[in-house]
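Listed next: structures, encoded as structure tokens.
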Structure 1
Amino acid sequence: MNVAVIVCNVLTEEVRHFAREMPQVRHVEVIEQGLHNTPDLLRKRLQEVVARVEENPEIDAIALVYGLCSRGVEGVSTQRCRMAISKAHDCITLLLGSKERYAEYVREHPGTYWYSGGWNRCHIPPGKERFEELRRGYVEKYGEENADYLMELEQSWMRAYDQATFVDLGVTPVDEAVQYTRKCADWLGWRFDSQQGDPGLLRALLAGEWDSGRFVVLQPGETVRFTADENVLAATPCKSCGCTPL
């Protein structure tokens, strides 16, 4: 089975590291980070990439290195290839190694905001640098007084968090990223924690070892739907997924 991998830029370094050991991985497509903020756009972008990958007759299956990602994967389907996706809310599950470990950690630490080398590289996470950049942009557009009001609105969502947790798989140097995360936590007044990830889930996804406990394997014409239970995702005919049409 020849596999094509479609991955968010957040996990590019980890995917390329493990894919080097896997001759069945014939192609890797990287999609820009941040599209989960606009799920319809993520859905459209993923569908475009899937269609392009399927044009290659050597590809038999697609490994979609995403989770539910704000429900942006709902509605994405193939015409020819099988496609597998992890039962995961987002990429943190792929770093931790299982949806069970993710659920347990969040249950014990409900105010956690996740950091990783890929997240820190691809966007500016909560912290002093993000605050200053946002405020500078608001001042330039709306003036000092309005900027203070807009920053209060911007920061209000952070009140739900009280901990910054860094997680990685140990495949790239992360000392600088860990220290940056710790500085963000200190500035925000949050606790800091670091978790060693587990590569088992990601490696199995890339290798085509798709057991039903960890993955949803889609046949052509099927997509995934959010189950709102411990399974996170399940297969469904594309027209019944309930997503916004492309």
Structure 2
Amino acid sequence: MSLLRVTIIIPAYRENETITPTLMRIAESILIPFECLIVIDEPDDKTVDYVKKFSELNPHFRFVANDLGKGPAFAIKKGFEIAEAPIAVVTMADGSDDPRLIDELVRLVERGVVIAAASRYMPGGQQIGAPKLKSGLSKLAGKTLYWFAGVGTHDATNSFKAYSVSFVRSVDIHSKQGFEIGLELVAKANRLGEKIAQLPTIWIERDSGNSNFKLIKWLPNYFAWYLFAFGRRRTLNELSLSSKKLIAILSKLNRK
């Protein structure tokens, strides 16, 4: 396990047989030593059966039970907690991300950035088939954060990123809802003055199954972490206190 260069974290919820093509593409694409954790909330989720069957011939892949709480934020956090490699890549179960980019993202983190983002909105990037509202809000957030907050990516909201595991563990993950976790970590890195880099990617909307993305429910959380990315540089202790205050406010709003 000490030879591992990357842990791939895939939060999965009722993907069933559609998970298999995604795992196949990852197995075919990655050249560096890796482990792949498919993190699933519910033990009776049929996705588990397909992951176990795939892992019989591909031991780099394994099912992980998420015992932190339901939802993608907790699933991703679970992956970071047990990652064996010094770098982790978060990618989606639906096959919308291009796994051929993983090796390059990992090498950027190995060169010294704490986050390497796959960017749909930089030159050379593309987004195909996404709902217009979701796409428009994501693009607006990404480009304004790049221009005005100085983050090192045009696509802060994309979940497909490589992270220094030690960085993530040092700042902790405070999100408790959805995929805003990627924006949270970009915002924290920016406030700490850490390096963020990006590579262009082509993102393709899933063509089978149902999306588990809940735009309206998660939008306040995205907006909160978007605002958090702006402001003066913080120490790690200051950042932790501010993050906890933000989550307390969001928790109250989500209960209303």
**Prompt:** Given structures 1, 2, which gives the highest value for relative contact order in percent (Cα under 8 Å, 6 or more apart)?
**Reply:** 1
**Request:** Using the calculated result 10 for percent of Cα pairs over 34 Å apart, pick out the matching structure from 1, 2.
**Result:** 2
**Item:** Structure (1, 2) behind the derived value 1.9 of distance in nm of label points 7 Å out along Cα→Cβ at positions 49 and 65
**Value:** 2
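Rule-based calculations on the coordinates, nothing more; no lab input. Not measured: the values here are computed from a predicted model. Cβ atoms are built from the backbone, for glycine too; each structure is taken alone.
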